[in-house]
Each structure stands twice: as C-alpha cells, then as structure tokens.
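Pasting the structures in now, so scroll down.
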Structure 1
C-alpha cells in the first residue's frame with residue numbers, strides 16, 4: 001500500500017502544481033484575461049477525460065499482466081518531452097479565437113506528461129485491486145482516490161504561498177520536470193510490483209471475477225450528471241466570486257479547495273456524507289443563494305454564503321456518486337463517466353457559455369441541474385405523493401431561477417459577452433447633472449458619461465481634471481502651448497481620455513476586446529466628440545507595442561485593468577521597458593493603480609528605481625459633492641531631474657520610496673501575496 005499511495009500522491013500533487021505554472025507562462029500571451037484560467041481548467045478536465053478513457057481501454061482490452069508493461073513504456077517515452085515549456089511562437093497569435101488557441105498551446109506544452117499523470121489514480125486503484133486480494137479490497141482502492149484529492153488540494157494551496165513568491169516561473173517548470181521524473185520512477189516501481197503480484201490469466205481475486213451486472217445507460221447518465229453539475233457550479237461560482245463579489249487575488253483557490261474537499265470526504269469514508277443532513281441543508285443552500293444572485297448582501301457574507309452553499313452542493317453530488325459506485329469490476333468505467341461529466345461541465349462554462357450566452361446564465365443553469373438531479377436520484381425511493389411535491393418544488397425553483405436570469409439583462413441598454421468579459425451599459429439619473437450612462441464590468445464602473453450637452457464633453461470618474469492622468473495631460477498642453485501632442489492609451493473603456501484631445505493631437509488607443517470598442521462608439525460619444533485624431537488598435541496593448549516601431553509618445557497611459565483584477569504582465573520590467581521605449585526623452589508614463597485589495601505602489605517604485613526614474617503617486621479623494629470625479633490613484637514615471645522641477649500642474653505628488661527587499665516583477669516572477677492590503 002505505501003508504494004501505491006506514494007505514486008498516487010505524487011501524480012495528483014504534480015497535476016495541480018503544473019496548472020498554475022503553465023497558466024502563468026501563457027497568461028501574458030492572451031491579454032492576461034481571467035478567462036485564460038477558466039480555459040486552462042477546461043483543458044485539464046479534457047486531458048483527465050482522455051486519461052481515464054485510456055485507463056478504461058487498458059483495463060478492458062489488455063490482460064492484467066501486460067498493462068504495466070504498456071504503461072511503463074509510455075512513461076519512459078514521456079520523459080523526452082521534458083522540461084515542460086510553452087512555445088513562444090504562440091505569443092499573440094490567434095487572438096480572434098483565444099479560447100481555442102489557449103487549448104492548443106497547452107496541448108503542445110504539457111499534453112503528454114499531464115495525460116499520463118491523469119491516468120495514475122484510477123490505474124493504481126485497478127492494479128491494487130488485482131494485486132491484493134485482502135478482505136478490505138473493496139474499500140482500499142476508492143480510498144486511494146481520496147488520497148489523490150488530498151494531494152491535489154495541498155498542491156493547490158501551496159503554490160501561491162510556497163512556490164510563486166520565491167521562484168521564477170522558469171525555475172518552477174524545471175523543478176516540476178524533476179518532480180515528474182521522480183514520479184515516473186515511482187510509477188515504474190509500482191508497475192513492477194503490480195506485475196509480480198498480479199495473478200496469471202484469469203486467476204483473479206474473487207472480488208474482481210464475481211459477476212457484476214453492467215451499469216445501464218440511466219445509471220451512467222446519473223454518474224455523468226452528478227459529476228458535471230459540481231463542475232459547472234465550481235467554475236460559475238468562482239467567476240461570480242472573483243468578478244461580481246470581490247475580485248481578490250487567490251479567491252479563485254477557495255471554490256476549488258471546497259470542491260476537492262468534498263471529493264476527499266466522500267471517497268475516503270461513507271460516514272462523512274450523512275444523507276439526511278445534507279438533503280435538509282440542500283434547499284437551505286438554494287434559498288440562501290437568492291441574496292447572492294441578487295447581489296444585495298455584504299461582500300464578506302456573500303463569500304461565506306457562496307462557499308458554504310458550494311460545499312453543500314458538492315457534498316450532495318459527490319456523496320450520491322459514492323453511494324452509487326459500482327463493484328470493482330466496473331471501477332474504470334465509473335471514473336471514465338466522472339471525467340466525462342467534469343469535462344462537459346467545464347466545457348459548458350469555459351467554451352460554450354461565452355460564445356452562446358450574453359450574460360452569466362450558467363450559474364442559474366447549474367443550480368437547476370443540481371436540484372433536478374437530486375429529484376432524479378430520489379425518485380425511485382419516494383412515494384407518489386412525495387414525487388408530486390418534489391416536482392412542484394422543482395418547477396417553482398426553475399421559475400425563480402428564470403426570473404433571476406432575466407434580471408441579469410433587464411434594465412440595461414446593452415449586455416454583451418465574450419472570452420474577455422461581460423459588459424453592461426446602464427442609464428442612470430444623477431441628482432446634480434442629470435442623465436448619465438455607465439459601462440459596467442461585474443461590479444466595477446469602467447467609465448461614465450453625462451448625456452446633457454453641457455456636460456457630455458467633461459472627463460469623468462478616474463479620468464477627471466483633478467485625477468493624476470488629467471493633471472498630466474493638462475500640464476503637457478500648458479507646457480507646449482499650441483504644439484500638438486501624441487498620446488497613447490492602453491485600455492479604452494468608454495473612451496473618456498479622448499476628450500482631452502485637441503485639434504492636431506493624435507491619440508493611439510490599444511484595446512484587446514472588440515466589444516469594448518463597439519460600445520464606446522455606439523453608446524458613448526467621447527470618441528466622436530474628440531477633436532484629436534483617434535487611432536484604435538485592436539489587440540493586447542503590450543504585444544501591439546512590442547511589434548510597433550517607436551511611437552514617440554508625449555504621454556502613454558496604462559489603464560487596461562479589469563476592475564481589481566491585475567494583468568501582471570502589464571507591470572513587469574520587460575513591459576515597462578517596452579513602454580519607455582515608445583516615449584519621447586521627456587515623455588510621461590502614467591499607470592492607473594486604483595485597487596481595493598492590492599497595494600501596487602511597491603511594484604511601481606521598484607520598476608522606477610530599476611530604470612532610473614521616480615514614481616510619483618497622485619491620489620485623488622474627491623468631495624462627496626464632486627459629480628465628475630471618483631477616487632483614483634495614478635503613478636507618473638518621470639526622470640529625477642524632472643521630479644525636482646515639476647510644473648505647477650503636477651505639484652503635490654508623492655514620490656514612492658522603494659520597499660527594502662522588494663523584488664521587482666518580471667515576466668517570470670510576480671508575487672501578489674506580497675502586496676495584499
């Protein structure tokens with residue numbers, strides 16, 4: 001048992017360590033979007049499905065003693081793919097279909113090692129069952145599955161705390177590759193042990209040769225549904241947590257940890273899933289989520305409600321899966337159906353929903369599927385009266401979820417969605433200045449405009465005249481008098497900054513999301529009203545700037561953050577070098593660092609020090625009566641000489657002092673944990 005357990009533990013740990021490593025490698029290549037993480041999960045679920053399908057084929061088609069020989073040969077072949085590394089040739093390619101491009105680059109980077117790692121759990125269980133005909137044989141193999149999920153959770157929780165803060169991503173990949181080589185050695189040793197202990201031909205353990213009816217399609221359908229539903233809810237509730245509730249770094253870890261914990265508890269021992277208790281808790285969890293879906297509750301309480309509810313949903317689905325697990329003869333089929341369900345759920349949320357839905361309808365859909373599956377599981381055990389009552393409750397809950405889904409889109413002028421985000425345009429009434437139009441991403445205001453003729457050309461929100469960016473542009477205009485300026489902006493939003501443009505000025509605006517450009521043109525008038533020549537450039541701002549000749553900007557503004565979600569690749573030394581290379585000798589680099597959860601000041605100070613610049617912070621806290629301005633933090637990179645002789649318009653800024661021992665961010669190293677507020 002120790003050798004089997006070691007092999008299973010190593011494989012599961014490596015499975016979940018490589019996910020953040022390779023995702024961090026490719027995140028800058030696809031705009032730093034949080035959707036990259038969701039697509040990565042879809043890929044890993046699909047690989048898991050292929051791995052389980054291979055194990056099922058091996059188990060059903062090959063003699064038991066030939067299986068270790070075949071699998072051992074594939075393990076040795078997989079070593080030639082090391083070290084794992086994403087091919088830079090994919091950088092910036094196929095942004096028109098980013099989801100499929102992410103899948104392709106992952107397949108070439110880690111496809112083979114990950115596939116073989118994914119086979120280990122069910123394969124070791126099958127070999128263990130064939131090798132040891134102990135009295136507890138029916139329980140021990142399934143407990144190995146619980147052990148694999150424990151290892152997965154440890155890998156998941158250790159990465160942001162013990163790996164990311166101390167190692168660049170290249171070193172992480174090399175260390176992981178070394179760990180994979182150790183795993184291969186352990187797996188080969190286990191294969192040799194299994195080969196020696198497996199009975200020849202059909203002299204199998206009684207628990208394996210005993211006649212067991214083949215599970216029917218209804219049973220297999222329930223296995224798939226009970227696996228797919230938690231997968232849907234995991235991804236949908238992760239998105240809701242990290243975008244609509246509180247876009248805190250590492251918060252994506254919480255739902256996945258809960259998901260894995262339910263696997264650990266349910267597959268370790270039946271006593272953890274107390275069916276009556278959890279079936280009573282299930283409708284309570286459904287009702288509790290009403291406040292979550294309506295977004296009318298305190299953030300901390302929302303996080304608690306979402307987490308507890310997800311735990312209940314996962315425990316019910318995974319607990320019912322364990323109750324329905326088949327005899328060991330059909331173990332590999334059981335895990336194959338589980339992986340089919342997980343992959344289907346992930347594909348729905350990660351690939352289908354962004355292409356088909358205009359809003360985040362997958363969360364209500366997942367909740368309804370969970371309720372419907374529980375009714376299906378209990379159906380044969382209930383009397384007719386209870387069946388009718390449950391059907392009425394299910395229909396009522398479905399109607400309630402339909403109302404919630406309509407609320408996602410009703411009351412908005414436009415609701416659009418793609419790989420990068422969901423965007424909503426809303427009209428409101430300002431008590432001081434009249435009608436107002438707002439662009440919303442999750443809970444974050446991405447720009448606003450007053451519609452009245454007297455106010456519509458006024459810069460607003462984080463870009464108002466008093467903000468750091470407003471003061472920087474005005475100071476350049478005053479210093480140059482009538483001389484035209486060339487301005488660069490990474491991140492369009494509603495196009496508010498274009499209002500600063502004068503006749504003869506050129507403003508080059510980089511935007512990765514075509515839907516943002518469409519909304520800025522059709523729903524807001526900043527671009528149309530600007531006197532400057534506006535040049536939109538579609539694509540990731542950093543990647544586009546890397547490809548272009550030096551633009552010689554008087555000012556380059558970085559404002560490409562999705563609310564409080566930070567694309568770290570825009571703040572690295574390599575990125576800053578690209579930006580500075582596009583400036584005139586005395587040009588200004590302005591970076592928007594407003595954030596509720598992260599203190600980006602040390603990142604800016606370290607980068608400025610590296611390039612011999614001074615990072616000047618301009619923090620704005622407007623009066624409550626100020627209808628134009630919102631709280632904002634902007635950092636200007638200036639030369640030391642200019643910092644000592646700032647114009648009057650830029651007086652009052654705070655020179656950021658580098659934090660002792662703070663390591664500058666690079667493309668291979670960034671540490672969000674070190675800048676949490």
Structure 2
C-alpha cells in the first residue's frame with residue numbers, strides 16, 4: 001500500500017472522497033446490471049480517464065466494467081480509504097450472460113484480482129485497507145462460475161481458498177482424526193447442507209439415502225437451517241441434527257459426532273458461507289463434496305469430489321481427487337415430488353391454449369449460457385404456435401428471465417407466449433409441468449430425469465451434462481445434437497412426439513439408472529467403502545497425493561438375476577424390509593418373471609404386509625398358474641386375513657398340483673372351520 005500523497009491529483013482524494021465512493025458504488029451497480037456490450041467510444045474515453053491518475057479511475061469506472069479495463073491500477077496504487085469501494089467495482093460481474101470472449105476477459109479479471117486480495121491478506125490481514133478488501137470480497141457474487149474456462153476457474157478457486165483459509169481456517173483447533181477399520185461395524189456418514197430442501201440437489205441426496213443399508217452405513221443428516229428443511233429430511237425416522245449458530249460450535253458439534261465420513265451436499269464453489277468455511281477444517285477422516293460439479297471447490301478440507309464415470313471427460317482436475325460413480329451418479333429420487341392431494345396443474349390453470357405445442361424449460365438460479373437463451377428464442381420464432389412454460393427455480397433467476405425476454409424481443413417473439421411458474425422452495429409442481437409439455441429444452445440432468453419419467457422428449461446438446469443421462473437411457477442418438485443440429489432435432493421431436501414418447505416409456509420401463517434409487521444407494525455405499533479402505537491402506541498423505549480416481553471395486557449389478565439372488569439372501573437373513581426394494585428393482589427390469597413376483601410376495605409377507613404379498617402372488621400366478629408353492633402361500637395369506645373361501649380354493653389347486661406336500665394337512669385343519 002502507498003499513501004494517497006504519492007498519487008497523481010492526490011490532493012483531490014480527501015475533498016472528493018465521498019463522491020469517489022458514490023461513483024464506485026454506481027459503477028459496480030452498472031457493471032452487474034448492464035449489458036456486456038460496451039460502446040467503443042466509452043471504452044476509449046475510460047482508458048483516457050485512467051491516464052489522469054486516481055480520480056480519473058472513478059470516472060473510467062462509470063463508463064466501463066473492470067473486466068474490460070485490465071489497465072485499472074493494482075491495489076498498491078489505490079488510496080487505503082478506497083480499497084473496499086474500488087474492489088466492489090473490480091469484482092462486479094454481469095448478471096446477464098456474456099459471450100466467450102467477454103467470459104475469458106471476466107475470468108482473467110477475477111483470477112487476477114482475487115489472487116491480489118489473497119496476497120495482501122497473507123501479508124497483513126489486520127491492516128484496515130486489507131480488512132476492507134476482505135469485506136468487499138465477501139460481498140462479491142461468485143455464483144454460476146461454470147461458464148468460466150476450466151483453467152481460469154481452477155486458479156480462481158485456489159485463490160478463493162487462500163482467502164477463506166486466512167479468514168476462517170484457524171477459527172477452530174486443528175485435528176487429525178485417525179481412520180478405523182470398518183470390519184464388523186457400519187461407516188458413520190454425515191450428510192450436510194445449508195438446508196435440506198426438495199430441489200435437484202435434495203432429490204439426488206435422497207437417491208443416495210433412501211435405501212442405504214444400516215449394516216454398512218449409519219447416516220446422520222446435518223443442517224444449519226431447520227425451518228426451511230423439508231419434512232422428508234426432518235422425519236423422526238431419520239437421524240437429523242440442527243447445528244448451532246456459532247461457527248466454532250458447529251465444528252465442535254460435528255467433531256463430537258465421531259464421523260468416519262462427512263459428505264457436503266451443497267455447492268461449495270459458489271459462495272463464501274458457513275459450509276465453505278467448514279470445508280476448510282478437518283472434521284472427519286474422509287470428507288467429500290457430492291453435487292455433480294465438474295470443477296474443483298479448491299477447499300483444503302475436501303479429499304474427494306464425486307463425479308459420474310460417464311462425465312469423466314468434463315470433470316477437470318482440482319485440489320480434490322475424483323471419486324467416480326457408475327451410471328447412478330445421475331440418480332434422483334423423484335417419488336418425493338409426487339405428493340397426493342396437490343393442486344392440479346393443467347393448461348387451463350396456466351392460461352395456455354388447448355392445442356398449442358408446449359415447450360418446457362427449467363430456469364435455474366445459475367444463469368445458462370447465452371447461446372441457450374438464444375436457442376430458446378429461435379425455437380419460439382421458428383414455431384410460432386408454440387408456448388414456453390418457464391419453471392423459475394428461485395428469485396435469483398429473475399435477471400436471467402429478463403435476459404431471455406431481451407433475446408425474445410430481438411427474435412420478434414411476443415412475451416405473452418412465455419408462461420413463468422415460480423417454484424419457490426419446493427419443486428413439487430415440476431413433475432406435472434414436465435408431463436404437460438411436448439418438449440423439454442436444454443435440460444439439466446435433473447430436468448431430463450423429470451421429463452423422461454413423464455414420457456416427455458428432451459432436446460439437449462451432446463456436450464451438455466444431461467447428455468450422460470441421455471446415454472444411460474439409451475436415447476442420446478435421437479435427442480442430443482450439435483449446436484447446428486439442435487433446431488432440426490427439436491422440429492423432429494415436435495412432429496414425431498407420439499413415437500418419441502413411446503420409446504421413452506419403453507426405456508423407462510426397464511428402470512434406467514437415473515430412476516433406480518436402490519442401485520444409487522448401493523453404488524454410493526460401495527464407493528465410500530472403497531475410498532475408506534484405500535485411505536486406511538495408504539495413509540492420509542499418500543491418499544491425497546494420488547491422482548487416479550477412486551472407484552468401487554465391486555459395483556452394484558443391475559442384472560435382474562443378480563438382484564433376485566441378493567433379495568433371496570436378504571430374506572433368508574431375516575431382512576425382508578431390505579429385500580423388497582432390491583426385488584422391486586429387479587422386477588421393473590424383468591416384470592414377466594413369475595419366480596421374481598413370487599420372491600417379492602415372500603418378502604412382503606415376511607415384512608408383515610399381507611395384502612401386498614397377495615397382490616404379488618396373484619401377479620406370479622397370472623404368469624405361471626402351475627406353481628404349487630404360490631398357491632400354498634396364497635392359502636396361508638388368505639387364512640391370515642380371514643378370507644377362508646379364497647383360502648380353500650387356493651388349497652384345492654395346490655393339492656391338485658402337489659398332493660404330497662407336507663404342509664397340506666395342517667392347512668386343511670386350519671381352514672376347516
């Protein structure tokens with residue numbers, strides 16, 4: 001830092017300090033809300049102002065955003081009193097999307113300036129100017145960074161981690177927990193979010209949680225905000241804990257739980273909040289982030305970053321090792337979104353024409369690339385009778401909606417053809433919206449899973465994250481396209497919608513991995529166990545240094561025969577409640593197997609669910625009415641519920657098929673009355 005007296009026109013600084021502060025505040029606002037296109041004359045004038053010394057910088061800031069002025073002075077050439085104001089402008093990024101050239105310029109600006117802040121914080125964090133810089137950093141918006149180039153993003157996250165560690169990395173005492181052998185006990189695994197809501201991340205987490213084997217995983221859920229957490233997470237059957245408000249107490253509380261593994265289920269790359277601070281510290285021997293992100297978080301407390309094996313080409317290297325899941329990386333538990341008694345969502349309720357083609361798009365808080373918004377606008381322009389249902393994920397998505405409206409205006413599309421639906425904190429309307437539409441546009445993996453479950457075709461770029469889910473479903477060849485082919489594929493889907501719906505229904509009937517919550521829990525468990533065993537064998541330092549991804553040595557098999565064998569073992573071990581989802585997973589892939597229906601019935605009966613068992617037995621006998629064991633089981637179940645006439649009919653058929661069965665005399669005596 002240098003004194004203001006050494007700057008050009010320094011005498012003006014005290015006199016005009018407040019006006020300079022106001023100028024930078026206004027400049028930061030313009031940079032965030034303005035267009036990414038800067039008139040060349042304004043840019044040239046701004047560069048002229050920079051030549052006038054410090055007071056001219058404020059004038060330049062009012063004409064152009066910082067990312068367009070790499071000549072703007074470093075912090076060392078800025079008066080101490082204005083570090084915070086100046087950085088508010090330097091770190092301001094446009095809410096509206098930018099083209100690739102401007103995105104690269106923005107990335108370079110953010111990396112350079114955040115690294116500069118980190119350097120000053122390493123030198124003298126207590127200095128007032130540096131404290132003002134850290135406050136400005138904390139106010140900056142670092143959400144939706146996926147659009148930045150991978151190398152720049154990695155550098156930015158590394159610099160961000162340095163800042164966060166300087167601010168919060170010594171808030172709690174250091175700890176080196178020692179991993180213990182897991183033989184003879186379940187791994188104790190904590191899953192933490194700011195709040196557990198039914199959004200895309202929540203449905204992914206539920207797919208991991210819904211069918212965890214308690215003999216292998218003891219799950220504990222942690223939240224910083226219980227008031228807005230969904231009941232499905234706070235249900236008394238789940239081990240749910242609300243963390244205290246004090247950060248130090250949060251660390252102490254988590255450490256007192258003696259967790260083996262701590263899973264961060266929120267995006268830690270886009271904010272500076274308490275969860276990112278927690279990821280600076282060592283709380284459990286193994287810590288990982290599981291949000292499907294392709295880029296690093298850069299935080300020193302994270303050992304692993306979960307990604308899909310099919311997404312490996314997108315996942316960049318980072319400070320964490322990759323932990324690769326098979327196809328179930330994109331599994332979502334969508335059953336929780338189907339709430340009975342929910343209000344009907346139809347064309348009439350949304351004010352839609354009865355016969356117009358309906359396009360559907362999920363607008364997340366993270367701004368999509370500008371090319372996506374342009375494609376949507378062109379799609380509406382090319383199909384003038386079509387309407388667009390726009391599911392708006394959160395209020396933060398409002399600037400993106402404004403950008404879309406701007407794109408539509410440029411394409412000559414009337415805004416009344418856009419029908420926004422605000423989702424708020426719950427996504428329960430999404431299945432009905434997806435089912436209502438004819439086509440889902442540029443879906444996220446979550447939106448694609450919703451669309452396919454509803455039988456709705458979805459069109460996406462072949463390089464998009466959702467393309468992996470398309471490949472898992474066996475639909476990539478027809479529904480993904482290059483940017484140039486996207487509109488042709490869309491037109492094909494609109495004209496052949498019924499055919500595509502039939503093919504999607506056929507693919508979904510075979511329970512693709514993104515819909516198999518049982519397999520998702522099994523795969524996630526196997527991955528955690530593989531990582532734990534490797535950590536135990538290698539030691540912490542070598543485990544972190546190793547760059548090869550962690551993979552499960554025994555991935556879960558989705559083959560119906562393997563699942564049936566697994567279910568029979570579980571029934572024999574007295575665990576019918578676990579055998580049921582296992583066998584149902586097999587049943588959706590092989591619904592014509594009478595023996596599988598019979599095993600499902602045995603599992604339901606052992607679990608104390610006689611009516612479900614009877615339904616399964618009836619399905620089995622419709623496929624094979626010569627199965628004496630099934631008729632005997634029906635006789636026993638009918639007797640259990642008091643349906644004696646039905647029991648006698650079943651017994652007669654069983655005696656005809658297997659007269660020598662030793663159970664028949666006892667059954668005759670039982671139903672003789």
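What follows draws every value from the coordinates through simple rules; no lab data is involved. Worth saying up front: this structure is predicted, and the values here are computed from it rather than measured. Cβ atoms are built from the backbone, for glycine too; each structure is taken alone.
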| Comparison of 1, 2 by relative contact order in percent (Cα under 8 Å, 6 or more apart) - largest value held by | 1
| query | Looking at structures 1, 2, which one was distance in nm of label points 7 Å out along Cα→Cβ at positions 225 and 361 calculated from, given that it came out as 2.7? | reply | 2
| query | Can you tell which of 1, 2 yields -15000 when helix-only ellipticity at 222 nm (-39500 (n - 2.57) for each DSSP H run of 4 or more, over all residues; to 500) is derived from it? | reply | 2
| field | Identity of the structure behind 55, 32, 19 (criterion: semi-axes √(5λ) of the Cα gyration tensor in Å, calculated), options 1, 2 | value | 2
